[in-house]
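Pasting the structures here.
Values in this text are rule-based calculations from the coordinates and carry no lab data. Not measured: the values here are computed from a predicted model. Cβ atoms are built from the backbone, for glycine too; each structure is taken alone.
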Structure I
Amino acid sequence: MLEDSPQEEEWKRALWKKSSFPDNFVPGSFLSSLSKNPNFTPYTYWGLVVSSCAVTQHIATIFTFLTVFVRLNEGLLDPRLLVWISVGGFLTGYATWELLECSSNHNTASMTNRAKTVKSSILVFLALMSLSPVLRTLTAATSSDSIWALSASLFILNALLADYTGFRPEAQHRERLTSVLSMNAAISSGVVLASRLPSDVCVFALTLFSVQTFALFPLLRRRLQSGPTGVHIIVTIALCGSCVSFTAPVSSLAAYLVCGNFVFVTFVAPGVLVWAQRYKNEIRGTWDPAVPKVYTAGSSL
């Protein structure tokens with residue numbers, strides 16, 4: 001009795017079974033389950049433009065802070081005025097946050113939380129005021145070139161590690177490690193720059209402004225980002241316009257560079273990404289290892 005040839009025997013994908021097929025046998029149906037870019041969702045240009053507004057806002061805050069430092073260092077800005085601007089910005093931002101909380105259906109704020117917020121704000125204000133003389137002499141033995149290089153490196157690190165996603169108060173939210181490192185890098189850079197200013201009042205004003213800009217404002221920005229798209233765009237235009245208007249009197253060349261940066265990040269970079277996605281070529285098949293799907297609390301099945 002003749003045995004079945006390998007061509008007549010049905011090939012099965014089971015390594016534990018004895019088979020007359022060689023180990024490197026490839027059946028004709030091997031590529032039948034081949035799929036190309038199965039989970040690929042093409043980006044739209046204007047959707048990417050809206051998403052990039054968060055990056056543009058963050059870059060605008062960095063350039064605005066640098067302009068404020070230059071103005072303080074050259075005596076073009078009264079530090080007392082900057083202190084009042086910081087206090088007014090804090091009160092405006094806190095009022096905006098409370099309005100957003102009241103308009104949502106998940107208003108968890110209480111009088112105790114508000115009292116803790118006010119108490120913490122007063123303590124930070126007094127701590128910065130008392131530490132200003134120490135911060136002014138922090139880098140007295142360091143050359144200015146080293147300070148500029150260190151500050152630029154910290155701001156680049158801040159922009160790379162910043163969290164550009166929006167969040168809603170009803171969702172469970174935990175700060176990422178990268179966002180915490182980003183905030184620490186920005187405030188450290190602000191402290192380093194403040195140590196080069198001529199007076200204690202200037203140091204206190206710039207340090208207070210850095211806390212407002214890099215610790216508190218990103219929370220409000222991300223909260224507004226999760227709201228209507230129109231509000232997100234209006235905030236972006238307001239920040240970019242304010243940044244350019246503050247920079248232009250100091251240096252017209254710097255203002256042009258800032259405008260070019262905004263245009264590239266907001267309009268050119270999304271176009272490059274849309275153009276590059278045509279070259280995406282991801283092949284999936286039955287030979288790929290299985291990917292477990294882990295469902296966390298609150299996720300939809």
Structure II
Amino acid sequence: MDEMENYSGHDTIADINYLPATGKIIETSAWKKRYLQERDQFTRAMKIRDIRGMGHKFQLDLNGFEFVQIPTKQRSTDDDEVIIKDYYPELENIIRKMTGASTVFAFNHAIRQASDPSEEGKPDNNGRLQQIPASHPHVDYAAIDTDSGIRELIEGTKKEITFPPHISKLYDTCSRFCFLNVWRPLKTIKKDPLAVADATTVPDSDYQVRARKFRSGIKSANYVMSHGNKDEQHRWYYMYEMQPDEIVIFKGYDTKQDFPGWRCPHTAFVLPGTENSPPRESIECRIVCFWE
């Protein structure tokens with residue numbers, strides 16, 4: 001029996017909205033946004049395993065993600081300034097202890113409290129533009145050493161993200177840097193949970209490059225995922241009824257690439273039987289780490 005198999009009873013079969021495995025860059029003009037519950041010929045029903053009780057078997061550097069319990073306390077998300085003042089330092093301390101990075105800097109967050117595509121981009125009660133859960137498997141960044149120059153696209157990301165001078169200068173002096181995401185529920189997750197793929201089960205050929213262009217004109221890219229193997233190969237995980245004192249940390253990009261976990265595919269998915277439940281509420285923070 002597979003030592004990574006789960007016994008919780010909350011494993012499920014759900015659609016993953018994969019993209020075609022062309023091996024070619026998907027240009028911005030060819031990109032079509034995907035939505036949950038909208039299938040096409042590349043959508044695959046995949047087994048998604050509940051990770052409760054076996055999270056200790058996964059490591060951030062090897063598998064690309066790690067689920068972590070944090071102290072139970074009230075964390076306000078009504079005011080962005082309070083999030084930056086209180087929540088960012090909490091996450092920075094957690095990441096610093098976990099990774100051993102010499103500098104950890106939280107620079108962005110997104111709160112998602114809507115699920116209907118018609119609500120996306122409309123202001124919520126706090127004046128934030130509403131965001132819906134991601135509907136296709138992806139990685140937030142992309143960079144590969146090839147003759148096509150794709151590696152340069154991570155340079156576009158570095159230019160577009162504005163850091164204070166004392167942080168941005170570390171790109172030139174560090175031995176390694178890494179982008180991380182930290183995802184946390186605001187309430188018990190019932191609908192559209194986040195799934196992460198074990199990077200050791202995803203071949204390089206299933207990472208498709210999607211070209212992106214910022215409003216500034218700077219070009220960048222991220223990975224979107226295909227599943228080229230006819231047999232089910234990717235192993236997906238989620239945490240059943242994930243709580244506000246539980247987080248999942250996952251890789252977006254790491255210059256240290258001697259293990260598969262330097263990037264981690266992730267996506268929301270429709271948990272069967274919860275289609276009419278209230279929208280998921282979550283906060284996702286982006287963090288950069290530097291090693292001297």
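Here FRET efficiency 1/(1 + (r/R0)^6) of positions 25 and 249 (r between Cβ atoms, R0 = 25 Å, to 0.05) was derived from just one of the structures I, II, and that gives 0.30; the source is II.
Of structures I, II, which gives -19500 when helix-only ellipticity at 222 nm (-39500 (n - 2.57) for each DSSP H run of 4 or more, over all residues; to 500) is computed from the coordinates? It traces back to I. Hey, Rg/Rh (Cα atoms, Kirkwood Rh) derived from one of I, II reads 1.18; which structure? It was calculated from structure I.
Among candidates I, II, the computation of percent of Cα pairs over 15 Å apart, for residues 97-176 alone that gave 77 used structure I.
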